[in-house]
Each structure stands twice: as structure tokens, then as C-alpha cells.
Structure P
Amino acid sequence: MRALVDAFFATVRTGQLAQRLCIWHAPEDAAAPTTLIVHIHGFAEEMNKSRRMAAQQSRAFAAVGHAVLQMDLLGCGDSAGEFSDATWQCWVDDAVAAVSIARDRYAQTWPDAPPPALWLWGHRLGCLLATAAAPRIGGHFNLLFWQPTPNGKTVLQQFLRLETASKLMGKRIPVDRPSAKERLAADLSVDVAGYGLSAKLARGIEAARLTPPAGATARRIEWLDVAPQPQDGASPATQQALAAWSAAGWVVRSHAIVGPAFWQTTEIEDAPALISATIASLGEVRSSMTRSCPDHAAAEGEA
């Protein structure tokens with residue numbers, strides 16, 4: 001099936017820094033997709049390292065009949081603003097806006113189609129953003145997680161270690177200068193690996209937890225982890241997180257994929273097994289829902 005790709009800028013707020021780059025992927029087939037997917041990208045350099053994979057996955061989704069919206073968040077990629085302008089709340093607002101834009105684009109393209117099943121597809125920190133945005137989405141939705149992290153503190157710590165790595169590589173950083181962590185604690189902005197990080201964004205990331213969102217209707221989660229070698233089951237942290245989501249009423253499926261950690265490798269790498277497994281996971285969910293209850297697939301996307 002041929003796929004249509006359309007890049008455009010959307011206005012998500014009033015005033016300055018309002019424009020966000022969006023990329024719409026959809027099948028060229030006349031039939032309306034039954035699934036609408038909104039991608040929420042990773043953090044800082046992880047986003048850049050993952051751009052190729054996110055684009056490949058989006059095109060693969062469209063090729064099998066799904067509609068996908070990608071958005072660059074505030075200060076990221078080709079959207080308005082600098083990275084230092086971003087706050088956690090602004091990014092959550094952007095994630096909510098991305099869903100609204102995707103729903104509007106779907107309704108304009110297929111005005112007579114019933115509401116599609118909505119999936120929030122997060123990668124790394126994007127999984128935490130999807131969870132934070134979820135109570136404001138409205139209607140039924142599902143979650144697709146790529147390499148989710150249980151909390152934002154872990155992501156922030158890994159990012160701040162880049163400053164230590166720069167020192168070890170001999171870059172000119174004053175020895176007596178307070179660490180990035182200390183400067184953030186003093187409510188100062190820091191520059192790490194070329195990214196200006198505000199204390200406000202750092203606090204928001206550090207407080208984020210991958211827990212079932214309050215007030216959201218429990219649906220389904222497809223949880224995909226990637227490792228270079230086959231793993232003997234999920235890690236204890238992942239098992240604990242899966243149990244918490246399951247206890248909250250979510251139908252959770254975990255998938256272990258063999259492939260490179262493309263979001264942090266030195267060179268840009270592909271993980272084709274992850275793309276195939278992601279397509280299969282949504283296809284299997286769709287098939288099982290249709291077999292068990294033909295009307296449930298349509299109800300899944302009701303707003």
C-alpha cells in the first residue's frame with residue numbers, strides 16, 4: 001500500500017513560539033484507517049538519534065493502513081523556540097495538542113468515517129510525556145511504548161553524565177565550576193552537549209513517573225524493549241511497572257526485541273526487528289479485538 005507524507009506547521013498556542021512542525025503519514029488507499037497513532041519523541045540527542053527509526057516506523061504504519069502524526073515539541077527539531085525555552089508543562093501541552101491536530105486531520109480527510117482507535121506512541125521520555133498528557137486526551141486511547149523508562153530522574157541523570165564525559169575527554173570545562181546538577185539545583189540553566197536545559201524543565205523531568213494516569217480509561221499497552229542480545233525476561237523494574245499497569249486495569253503486553261540501542265549509538269543505526277514487531281503487535285491487538293467483539297474495534301476510538 002502506498003503512503004502519503006505531508007509536512008506542515010501547526011499553531012498550538014497564542015503569542016510567540018507557537019509553531020510546531022508536524023508530519024502526517026497516511027495510506028493513499030481511499031478506505032479510512034481504523035487506527036490513528038500520535039508519536040511523542042524522545043529527549044535531546046536521543047530524539048535526533050531516533051529520527052530515522054521514527055520516520056521508518058511511521059511510513060511502515062501508513063503502508064499497512066494506519067494514520068500517524070509526528071510532532072517536534074517546543075524547542076526541538078524544526079519547531080519554534082530553543083531547547084532552553086522548553087518546560088515539562090509546555091511539552092505535555094504539545095502532546096495534548098498533537099492528539100487534537102491528528103484527530104482534526106483525520107476528520108477532515110475522512111469526514112464520514114467513525115472515530116479511529118487512538119494510540120499514543122512514546123519513545124523513552126516520550127512515554128512519560130504520553131502518560132502525563134493522558135488525563136487530558138479525552139475518550140478511549142491505547143499506549144505504545146518504545147523502551148520506556150520508569151521515571152524521568154533516570155533520563156535526566158543519564159543526560160547530565162554527558163558533562164562528566166566531556167571533562168574526561170579533555171574539553172575545556174573549569175575544574176572549579178559547579179556541576180550541572182548543582183547549577184540546576186540553584187535554579188540556573190545549564191548547557192550540556194549543546195543543549196540548553198532550564199531548571200524548570202529539569203524539575204519536571206525529574207518528577208515524572210511512568211504510572212497509570214488518574215482519570216484515564218484503562219485500555220491497552222504494547223510495551224517494547226530493545227536489547228542487543230536475547231533477554232531472560234523483563235528486568236525487575238519493568239516487571240514492577242507492568243504489574244502496576246495491569247493492577248490498574250490495563251491490558252499489558254511486553255515484547256523483547258533484539259536490536260541496537262539506536263537512540264544512543266554513536267552512528268545512526270536501524271532496528272528493523274523493532275519495526276516489524278511493532279507492526280505485528282498492533283495487528284495482533286486489532287485481530288484479537290475483532291474476533292472477540294466485532295463492534296469493539298470501533299468503540300475503542302470513541303471520543
Structure Q
Amino acid sequence: MADPRTPAVRLAVLGSPIAHSLSPRLHRAAYDVLGLDWSYEAVECTGGDLRAFVDGLGSGWRGLSLTMPLKRDVLPLLDRIDDTARLAGAANTLLLERDATGAIARRGANTDVAGIVRALGGAGVGGVTDAVVLGAGSTARSALVALRDLGAARVTVVARRPEQARELEPLADELGIVLRMAPLDDTAVTLAGAEAAICTLPGDAAAGIALPSALRDDRILLDVTYAPWPTGIASGWERAGGRVVPGIDMLVHQALGQVRLFAGGDAEAPLPDDERVLAVMLQSVGRDPGRPWTGA
């Protein structure tokens with residue numbers, strides 16, 4: 001793990017807009033528990049500004065968290081990326097590593113996929129066979145990789161534009177997933193047969209999606225949105241009898257992966273007192289796993 005005496009270590013989350021980000025709360029809470037006197041700020045940055053910002057990172061910087069569309073824009077600026085980031089086509093984390101010669105390399109990682117897996121795992125989802133992904137954008141790629149990790153054999157993608165959904169076919173083939181596509185006007189039937197569904201659409205884009213009138217209580221929806229909350233689709237899913245995993249859980253778990261990466265160099269390796277770190281991160285955004293999420 002990183003030496004707490006390391007001076008003036010800097011981290012930031014980049015995006016536009018970024019003022020609403022909960023990442024500073026999450027990361028600062030974690031580093032405080034770990035005894036690391038590190039700074040973590042929210043920085044307004046567009047795709048056009050990203051290269052100059054990354055090129056200007058000095059020796060005091062440890063890394064960056066990145067929001068969309070910077071998760072894609074950063075890829076050409078990296079020296080290497082992990083396999084999850086390659087599959088997802090997005091790196092939400094940039095880690096600066098110094099080699100034996102003192103040269104700094106830029107390593108890209110994706111902790112969104114693990115964030116999805118752990119958020120669903122926290123709701124008791126140990127594995128799925130049939131799943132649905134609502135939306136076919138960049139986050140849908142991470143959702144597909146996460147569903148592969150959960151054992152999904154068949155995934156149906158519901159999208160407004162079929163051609164966008166078809167762009168996911170090469171990824172599904174590489175993951176060994178049978179990909180199906182369904183139109184928006186058939187959503188209720190599609191969702192009724194799914195063990196789990198992941199909504200990757202912005203809250204307003206998911207409004208008006210037809211839901212089943214009744215769902216078993218073991219049917220799970222993960223809505224990646226966390227603000228505003230609850231979303232219309234989350235409320236409708238619960239009214240139909242299903243269970244909802246709020247996007248805040250994914251956000252917290254992907255942030256924990258970043259903290260592990262920045263502090264220990266490995267997003268999958270638990271930190272000393274890892275459970276306490278997770279607990280204070282949840283507390284920092286007002287998330288009590290034993291109660292329904294009502295918003296930060």
C-alpha cells in the first residue's frame with residue numbers, strides 16, 4: 001500500500017459538468033480512513049482539454065477518475081490498459097506509475113465493470129443466465145462485460161436504434177454471449193423473462209419504457225443512474241414487485257476499486273481494513289444498505 005508519508009499526492013475526477021460529482025466525497029472519506037493525506041478534487045474538463053491536462057500532470061499526481069465521454073477520449077493517451085478497459089472500450093481510471101528508471105507511464109483501468117458486479121452481488125445476485133440491457137451506448141459495453149462475469153449466456157439489448165445495438169455484436173461474440181435485440185415497443189415482454197436487467201439509459205431517456213405489470217421479487221433491476229433518484233423506471237419496477245439496485249451502489253463500488261488502485265496498485269486486492277473503507281464511503285453519500293436509497 002502507498003506510504004502515508006508521501007507528500008502532496010494529488011488526485012482528481014474530470015468531466016463536464018462535474019460540480020455534481022459525489023466522487024470527492026467518496027475518495028476523501030476513504031483516504032482519511034487509510035491515513036493518507038491526499039487531495040482529491042473535481043475538475044471541469046472537456047474532451048478538447050483532456051490531452052493538455054494529462055500532459056501537464058506533474059510528479060505530485062497519482063491518477064485521475066474520468067467520467068463520460070472522457071473514459072473513451074483518454075484511451076489514445078495511455079501507455080497501456082487493462083483487459084477490462086479494452087473490452088469495455090472505456091477507462092474510468094488513469095494511474096500514473098513510475099518505473100525503475102523514474103519514467104512515468106500512464107495505465108488505464110476500468111472499475112465500472114466490477115462496480116456493476118459488486119452492486120448486484122450486494123443484492124444477492126451470484127449469477128445470471130438470461131439478462132436484459134436497456135440502452136446500447138458506452139455504458140452498455142461495461143454492462144455486457146459485467147454480465148459475462150456473472151455467467152450470463154444470453155443477453156437481450158433494448159435500444160431505440162437497432163444499428164447501435166448491432167455494434168455490440170463483436171463484443172458479445174468475444175465474451176461468448178448470445179446477443180439478442182428487441183425494440184422499445186416490446187420492452188414489457190422482454191423484461192418479464194429476464195432474471196436481471198441493467199438500465200444504462202439516462203433517467204429521462206428511460207421515461208415511458210413499458211414495464212411488466214407484475215414481477216417476481218427475485219427479478220432485479222440495476223439502474224446506473226444515481227441522481228435524481230428514484231428514477232421513473234426504478235419506481236415502476238418496484239411497483240410491479242421487483243427489486244431495484246440503485247446506481248449509487250455501482251458508483252461506490254467502482255470508486256472502491258479506484259481507491260484500491262491508487263493506494264495499492266491493484267483494483268481487485270482488498271486494502272487493509274477494506275470493509276471499514278467501504279463502510280465510510282457508503283456513509284459519506286448517505287447510503288445505508290439496509291434501507292431504500294432516497295438520494296444523496
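Any read-out appearing in this document is the output of simple, stated calculations on the displayed coordinates, not a laboratory observation. None of the values given here were measured: they were computed from a predicted structure. Cβ atoms are built from the backbone, for glycine too; each structure is taken alone.
Values computed for the structure shown
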| read-out | value |
| --- | --- |
| With FRET efficiency 1/(1 + (r/R0)^6) of positions 23 and 223 (r between Cβ atoms, R0 = 30 Å, to 0.05) derived as 0.95, matching label from P, Q | Q |
| Structure responsible for -10500, with helix-only ellipticity at 222 nm (-39500 (n - 2.57) for each DSSP H run of 4 or more, over all residues; to 500) calculated and labels P, Q on offer | Q |
| Computed 1.00 for FRET efficiency 1/(1 + (r/R0)^6) of positions 103 and 135 (r between Cβ atoms, R0 = 41 Å, to 0.05) - originating structure among P, Q | P |
| Answer label among P, Q for the case where distance in nm of label points 7 Å out along Cα→Cβ at positions 15 and 263, calculated from the coordinates, equals 3.0 | P |
| Entry that produces 0.40 once FRET efficiency 1/(1 + (r/R0)^6) of positions 55 and 183 (r between Cβ atoms, R0 = 41 Å, to 0.05) is calculated, selected from P, Q | Q |
